[in-house]
Structure I
Amino acid sequence: MSVVRRADVCVVGGGIIGLAVGCELAERGQHVTVVEAAATGQRAAAGVAAGMIAPVSEVDVSHPELTRLALASHSEYAAWIARIEMASATSTGFDRSGTLWVAVHRDHLAWLEHLRASQVDRGLNIVRLTAAEVRGLEPRLAPNASGGLLARDDWQVDPRRLLHALRQALARHDGTLIEYASVGMIERSDSGWTVGIQRDGEVERLEADQVVLAPGAFGAGLVALLLPDAGLRPVKGQVLRLRGEVLARHVIRTPDVYLVPRGDGELVVGATVEEMGFDERVTAGAVHDLVREARRVLPGAAELELAEARVGFRPAFRDHLPAIGAIEDGLFVAAGHYRNGVALAPATARLLADLICDGRTAPALAPFDPLRFARNAAAEEVPR
């Protein structure tokens with residue numbers, strides 16, 4: 001192996017989390033190299049994701065500690081986006097219109113009342129709406145829309161634009177991105193860590209003081225070598241992108257589907273949750289179900305062009321919580337963000353950069369300690 005270059009920090013993975021961490025470190029003066037196995041966004045979950053920043057709407061399905069981290073990340077989002085857009089001179093499609101939850105039958109009303117109770121219990125900002133109020137906010141909704149909830153503090157961003165902006169911001173801060181390069185080895189060296197990179201049929205070496213693993217679902221094998229008890233796996237999601245007339249201003253959700261409108265006429269419809277491994281097939285049944293539910297709440301969606309049907313893979317650990325922190329001295333991980341990579345990017349980047357640059361471990365990271373899996377496995381082996 002020949003020495004390609006040296007870096008203060010090597011970040012393995014160029015998805016939303018890897019690039020966010022890389023930008024944060026580079027902004028703080030670290031010499032950063034990000035290594036990505038494909039082109040930016042080609043295999044990353046964020047390249048398929050809808051981009052909802054929704055700690056209020058997701059509260060019912062989130063672990064309490066995850067909700068706290070999501071709320072912290074949410075509080076940083078606007079300022080973080082402003083920094084990224086300024087550094088990259090790129091718009092990310094950041095939008096604060098909110099989420100409108102809509103009931104189109106009786107069961108939906110009961111489900112939304114349960115969701116509202118969870119939100120109120122955690123002190124979150126949510127407004128109950130009548131049928132008339134719901135249709136007043138979104139006149140193109142189905143006539144049978146019978147009520148809903150408005151989560152004003154839910155936002156959205158276009159993940160594809162955000163990935164591009166992060167890539168540009170990294171370069172602006174003198175960071176390096178190496179694409180189409182897979183990492184096959186990470187070993188200790190006299191000067192820190194050696195990262196083996198396979199690119200263009202050759203195996204090269206990168207020497208770094210510190211390494212951050214942020215590889216997404218496709219890095220499950222590499223993560224398993226360093227966190228063998230974590231069980232990182234892909235969770236398949238099928239997502240549609242429709243295009244045409246702008247039908248809505250808010251993100252619209254029912255218990256069965258979400259619709260994320262963009263100002264350019266794109267409407268993102270999603271998403272399935274499937275334990276199918278790396279099954280890349282777009283299936284007729286999934287497309288049918290997503291379109292059916294979209295039409296049920298927003299009938300005009302049926303007249304839009306089906307511009308894209310795509311599969312993404314969410315990276316999930318056994319407990320569906322991310323791992324953020326140190327594995328050992330100089331080796332860190334920021335992985336397993338599952339459905340929350342876009343939403344958690346600012347907080348993940350800041351907290352990990354505090355740890356790497358200043359040695360500060362925030363109490364907020366305790367529930368996401370990467371070593372929790374090994375401790376849990378050891379506890380299960382203790383005779384009772």
Structure II
Amino acid sequence: MFQFQLDATCGTARAGSLTLPHGAVRTPAFMPVGTHGVVRGLHPADVRRTGAQIVLANTYHLHLRPGEGVVESMGGLHAFSGWSGPMLTDSGGFQVFSLEGLRTITEEGVVFTSHVDGSLRTLTPERATEIQAMLGADIAMAFDHVVPGQAPYQLACEGMERTLRWLHRCRAEHERIQAGASAPTQALWPIIQGGTFEDLRRRSLEGILQQGAWTGIAIGGLSVGESKAVMHRILEDLEPDMSPSIPRYLMGVGFPPDLLEGVARGVDLFDCVAATRNGRHGTAWLPTGRVNVRSAAFKGSRAALDGECDCETCTTFPRGYLRHLFMVEDMLGLRLVSIHNIRFLIRLAEQARERIFDGTFDHWHRGWLDRYHRGHK
């Protein structure tokens with residue numbers, strides 16, 4: 001149930017097929033983020049119509065509300081959320097380590113203060129693994145120590161080494177839980193850390209591979225304050241040493257140019273909250289850059305938001321109407337632009353896959369990026 005087949009390559013860019021218990025995912029692919037078990041403001045049917053194949057949910061937030069026990073009692077995350085396709089849950093590491101001043105880190109785990117009710121909580125590698133097992137997504141992420149993008153070498157090294165030690169504990173707990181099931185129901189994926197330092201990233205990857213075989217691997221701790229050039233350099237440095245036989249997931253990265261730059265460097269899976277967050281604030285992505293739907297230039301316009309897009313927003317409603325919805329503060333506007341932004345990223349990944357198959361990805365993606373950046377400026 002956890003298989004990856006590499007279907008085609010074009011330079012470093014890859015197209016593959018990932019088989020999971022709840023379905024198949026054709027890569028490269030963008031995963032919409034359903035933080036609380038819902039892609040903000042959208043019905044699962046809306047998400048399906050965007051072409052989404054897999055959705056991400058947030059362990060930290062679901063642990064706090066409604067609690068993993070509630071989700072499990074309601075049949076697990078798929079039944080709870082109404083999404084029948086593949087799902088991935090993060091470990092909560094990023095959210096916990098973002099609580100500066102509200103958490104204490106020890107070798108055992110992290111003690112933190114809930115931002116919801118002020119209660120004191122503890123998240124350990126074992127606990128994060130157990131919570132994700134109770135949520136029941138197809139893929140669970142290992143609990144990692146995330147450091148800021150500009151972290152000094154010593155702090156980045158400390159986080160990387162602790163992540164490796166915690167990975168060993170996550171794997172032991174995951175195997176214990178899966179041993180009690182009639183068949184494997186969830187995969188555990190490790191996370192490469194190491195800040196902006198190539199030698200630490202390579203040591204992280206080596207340490208992960210020394211712990212055994214994996215069905216997928218993630219690259220974490222990027223797009224957290226470092227420059228795009230640094231992120232690209234890290235991906236390029238890691239790529240030759242990463243196994244071609246398992247999918248590669250770049251965590252928290254999903255603006256349109258970043259997705260294509262990642263695909264060009266061998267990444268298969270992406271996620272980011274920006275599609276819906278931008279949509280709720282009236283920012284739409286187009287092949288020529290971003291636009292503000294509230295713009296006075298949209299008033300009375302009968303043109304589609306994006307004449308090249310096949311989403312239900314672009315094929316049904318003109319720009320003038322979308323602007324009207326935002327000006328009168330109707331929630332439909334937020335939903336429609338969010339739908340477009342998600343479809344925009346998913347369609348971009350689909351186009352990249354097609355170009356990998358026909359061998360034109362490199363030329364096509366450079367042209368696409370040039371057009372986007374020129375339009376954005």
Structure III
Amino acid sequence: MQIFLVGGAVRDNLLEYPVVDKDWVVVGATPVQLLNLGYKQVGKDFPVFLHPETGEEYALARTERKSGKGYKGFKIFAEQSVTLEEDLIRRDLTINAMAMDTDGNIIDPFNGIKDLKNKVLKHVSPAFSEDPLRVLRVARFLARYHHLGFSIAASTKALMTELSKSGELKMLTPERVWIETVRALSEKSPHIYFQTLKDCGALTDWFPEIDCLWGVPNPEKWHPEIDTGIHTMMVLEQSALLCEDEVTRFSALCHDLGKGITPKEQWPSHRGHEKAGVSIIKRLCKRIKAPKEYVELAKIVSEFHLHLHKIEELKPKTIVKVLEKTDAFRKPERFEKFLLACEADYRGRTGFETRPYPQSEVMKQALKMCVAISTKEIIDAGYIGKQIGEKLYSERVKSVTMLFNKD
């Protein structure tokens with residue numbers, strides 16, 4: 001029995017990148033042997049075991065043969081006779097098909113080290129085309145390493161395009177699509193994930209609401225980059241510079257989905273796109289089974305981002321209404337995310353990337369002043385029932401009026 005460290009841990013160790021998880025492959029062993037050593041079996045499709053002390057995953061070396069459609073359409077063969085190289089060749093990229101033995105020696109049968117040095121993501125074998133999930137995985141890896149100068153090999157990109165055209169991506173489950181997507185949102189350059197999927201035709205099946213944004217023009221005065229798809233990628237990029245929160249980044253991605261349904265005769269104007277985007281966000285999130293917190297923030301950002309941009313033009317009553325409708329009083333942490341997404345939208349335009357966004361601080365100050373108003377004092381003053389809410393609202397408007405020195 002031989003044990004090897006494999007996959008991402010080997011890759012990231014060579015890149016001097018943070019190693020998060022360690023995966024191990026066991027060659028020349030049987031399930032019984034591992035069970036006798038105290039390992040706990042957890043794999044259903046193939047034998048995977050948890051180490052009795054570390055809890056890390058140890059999988060028996062295996063081969064796979066395509067037997068149906070989708071990423072689950074495989075027959076697994078895991079026996080003592082399966083070699084390390086046979087296990088590694090079934091992996092997606094050469095940089096993920098390396099192993100390290102217990103002495104620290106690297107086993108690299110498919111030139112993964114060379115591709116790491118050349119900063120290229122390249123498929124291991126033609127079997128890459130058998131698993132549609134790999135299109136999303138490669139896009140995610142590029143989102144992770146793009147800032148280091150990585151690119152996708154032309155031959156691999158061609159296979160990704162073929163897979164996208166084949167209809168196989170439709171066989172993926174919403175859960176798997178979401179897992180890859182939320183991981184991509186956590187990476188250094190999340191916009192690269194969606195741009196890569198766009199480039200190989202992979203957005204149409206799962207993200208048609210985003211895919212249709214390319215080619216939709218904006219007024220050049222406000223959007224020098226003009227194209228809504230390009231703007232959306234710039235906004236997502238800015239959101240990644242502002243925060244590491246995936247929920248905020250997702251809301252930035254979805255903020256302009258309403259522009260995708262603007263009739264062409266109205267271009268480049270998009271009146272009402274803010275509210276129009278809310279129902280589109282619901283549809284997209286239902287398809288990919290996005291968690292509720294992602295859905296709720298995305299809807300708020302879509303409907304109210306222009307209000308924040310134009311806060312200096314708003315009446316005090318409108319500002320208070322925005323605070324109420326975004327639930328800023330009950331959920332201040334989510335409101336902070338709303339402000340960040342709006343700032344990303346403002347900066348996600350050609351020439352605006354480093355401009356200040358004082359609107360956020362103004363809105364924070366308005367919220368602070370409104371929060372300082374005591375409901376208890378209103379009740380103690382004799383207000384009851386609906387009168388309490390009406391008085392609270394009027395006091396909030398009065399405070400915001402003082403802040404802006406507006407009548």
When mean count of other Cβ atoms within 10 Å over residues 48-55 is calculated for structures I, II, III, the one with the largest value is I
Working back from 18 (relative contact order in percent (Cα under 8 Å, 6 or more apart), computed), options I, II, III, answer is structure II
Rg and Dmax of the Cα atoms in Å, for residues 176-271 alone gets 14.2, 46 when computed on, of labels I, II, III, structure II
If helix-only ellipticity at 222 nm (-39500 (n - 2.57) for each DSSP H run of 4 or more, over all residues; to 500) is calculated for I, II, III, the one returning -13000 is structure II
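Coordinate-derived values only; no laboratory data. Everything quoted here is computed from the prediction, not taken from an experiment. Cβ atoms are built from the backbone, for glycine too; each structure is taken alone.
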